[in-house]
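So, here come the structures, one by one.
Only the coordinates and a few stated rules stand behind these numbers; no lab work does. What you see is a predicted model; the values in this text were computed from it and never measured. Cβ atoms are built from the backbone, for glycine too; each structure is taken alone.
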Structure I
Amino acid sequence: MEESKRVLIISTDSHASTNAEGYRPYLDPEYVDQLDDLIERGALYTHYTEIMSRFPDEALDIIDTEGAIRSGGALGAFDVHRRLAEMDREGVAAEMILPGAGHGTILPFFSAGNEPYPADVRAAGARAYHRWIAEMMEQANGRMMAVANPGPCLDMDETIKDLHWVASHGFPSVSVPGVIEDPDLPPITDDHFEPFWKSCANLGLVLSVHAGDRQPQGKWTKYFERLEALGAAQDGRSLQQSLMVAEGSPFDLDLGPAQVMWSLMLAGVFDRYPTLQLVLTEVRADWVPATLALLDERFASGATSLKKSPSEYWHNNVWAGVTSIKESEIRLRHEIGVDRMMFGRDFPHPEATWPNTWDWIRDAFAEVPEVEVRAILGENALKCYGIDPKPLLAIAEKIGPRIEDLIGGTHSVDPRILDHFASRAGYRKSYETIDVEALSLLFEQDVAATSHK
């Protein structure tokens, strides 16, 4: 691939959604009446996500020197023209879009941010979201590429029809089934999902897991109710920090993403469909080396039915979408795999690199060689998602940063901005220590459950 003089930046973790009324033209007619219920039952969620998007004036004086936040840049969550303006301002050529933007918006019926809804309503909501975001993608002329929601996945024939629809409308990826907890859904190692994996492989759809997946509907509302009962501050920073650290938070780190990864390995999905790719997004990546080492030990002991070591599957089939990249993840990049890491700016969430993406990169990548910077910031995403490089390289030549704008120059990042990165996204967090006992127990249970395959 001919290398661009400017740096190609592709964010593999950004978000879009709108308010409930915005989905009205896209919802199947028989479900339009449900919108009033969505508005009423989602009021607490939209209220608190709007609060979470606020920064106090003293913070804005540090992080918003170009006025991106104050002028309404977050409207890019649903306004394609404002979104492209914010992408241009930060030199981002393209974004992978996941459902759910916060900032007072809501998803239609199918997310953990919604109250519980029946499967048919969730399926209708997913279809409506797909139609809405497909229109936004078309208006963005290839610079926005969305991750589809697979819906309830209970009726596999209907699910496969939806997969064909999103693939034909330019979606490069789809979330792994079970985005929300559903007691009616079998584990992803079950044969029920074989048509799903086959269709994704044939259609070239990349599998996706994102932070917050596999939670029950209503969890966010229950947590916000508890914060409200405790008299939670109406300041966005205070609320965001409360969410991050409190017990039972929707942001709690767990083994769910790692379990999806090894479940697909144990079920032989990557053996039957070796071109199938899985992206783990916004779930940190500093746990990867220690986790793979532990799984490799179990493989070496002969106690699994795996045909390859977990590390081999990782380097052939799995990617880390590293959101708001941490110092610890940069230090571990070779152990994680420079060729398996991709950058995410998480627009428009409050923990995003936006609106300070260049400063974030300047500090995080200061000692990283140019070839690795280019790989992580954009070139790996081209390979992972099978994206035609020519249009995006042309865009990068117009709006992208020069390499000396990011590394190797005399740039000095305001220490106050670095402090803010730490407070809003844990930029300086130490390595995540894996719970060896819990991980081993869960893995052994899944080994036993898949031993017949």
Structure II
Amino acid sequence: MYCGSCMRDNALAAAMRAQGHDVILQPLYTPTRTDEINVSEKRVFFGGVSVYLEQRSVLFRHTPRLLDRLWDAPAVLSALAGRSIQTDPKILAEITVSILRGLEGRQRKEIGKLLDYLRALPQPDIVTLPFALLIALARPIREALGCPVFCTIQADELFLENMHEPYRSECLALIRARVPDVDGFIAVSATNARFLCGYLCIPEERMHVVPLGINLDGHAMRPPRGDGPFRVGFFSRIAPEKGFHMLCEAYQRFRRRPGTEGSRLEAGGYLGAGYREYLSESERRLREWGLSGEYRYHGELTREGKIAFLQSLDVASVPVTYDEPKGLSVLEAMANGVPVVLPRRGSFPEIIEKTGGGLLVTPDDPEALADGLERIRRDPVLAAGLGRAGHDGVRKYYSSTQMAERAAEVFTSYLLKYQSQKYCSPAPCR
């Protein structure tokens, strides 16, 4: 699937390399997928098949590594990831708990493979993990390599809060217990940083903010809109938490208002096999409202197709039903001069405050969302001003270049402190 976290990490690695840093982006579980040049390594550790088999059977916890590489080949993992596989939530939760137990879990062999690989590389200055769900790797990596370990947290809470008990509480306890193993944590927004310090019991002085950034190549101010239909757009992963159903409801209310005749609802983004029924249900409701002729789902789009799609819109909205910590697709819309209407939750108020690129409305309220869409439609001067502000604001605050510079600043600052303590500490008393 297209994963916002993978796309963020890929953009960060590419931008840091462009700035002269030596960066290795190492996939775990499955190969990463992006709509840009993929700079990640080809080999995959903690291959999804191996992790599953080791969870289910003692036999696979002792199979030779050469054999493991057959089913952990990137081609095999990619093929399986693209299939409609129903994952038992209980099994998934048990695997998560096991991974969080680290060397005491059932995937101990996978940790050994990763450590052997890392030891063979040139000594790194910093290793950073992409999720708190991998926090159990921090101590083994730090002890094996003798370097600081950071952990970036990207929507882990969404996964954790959707787990059933007792797994949710067990996972939270395991993460909190391993917080001391990590030298520093990174959040992608100040809003999320404050939340995570309380949620995962992370000391504030060890939390750093590296704001989300996007590769701006190809993104440009959309051309002036002519006299065509007013286009309301949604571009994100098609899933309930991203709120496509909420936008459909708001669009239906918007269309009741005079002057909205001839409008269009345009949607695009990755659709996983497990959410086809969700999309079908939203489309069924549009048919019942007599609006199916005004709607189109464009499917997955290439990078060029995505930019063209966004530039065709008059307004974009991703009315998430949870506190979104990132907002990648929102930044992409604004980067093309498209004003946005968003729920007042998660990182969205922070993004709008910095950029001035859109309107905030009451969360989970389709009528309020419809009001926001109507304001954009009725006031072309407001729409143009928001579009220009968003275009400029993303370039000022949310480019991948700035993200890389901030990450390097955090890492360098810590390394100076770390090396000072390591080499300049007083001799022990004898």
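Output the label of whichever structure in I, II has the greatest value of mean projected area of the Cα convex hull in nm².
Details: I: 20.3; II: 22.6.
Max of mean projected area of the Cα convex hull in nm²: II.
Tell me which of I, II gives 22 when you compute relative contact order in percent (Cα under 8 Å, 6 or more apart). Display every interim value, and only then the final one.
Working: I: 22; II: 14.
Considering all the candidates, the number was obtained from I.
Between structures I, II, the greatest calculated value of distance in nm of label points 7 Å out along Cα→Cβ at positions 371 and 395 is seen in II.
Any idea which of I, II comes out highest on distance in nm of label points 7 Å out along Cα→Cβ at positions 43 and 163? Mind showing how you got there, number by number?
Working: I: 4.1; II: 2.9.
When distance in nm of label points 7 Å out along Cα→Cβ at positions 43 and 163 is calculated for I, II, structure I comes out on top.
From which structure (I, II) was Rg and Dmax of the Cα atoms in Å, for residues 283-338 alone calculated, if the value obtained is 13.4, 35?
Working: I: 12.2, 38; II: 13.4, 35.
Among I, II, the structure yielding 13.4, 35 for Rg and Dmax of the Cα atoms in Å, for residues 283-338 alone is II.
Hey, mean count of other Cβ atoms within 10 Å over residues 131-138 derived from one of I, II reads 18.5; which structure? Computed on structure I.
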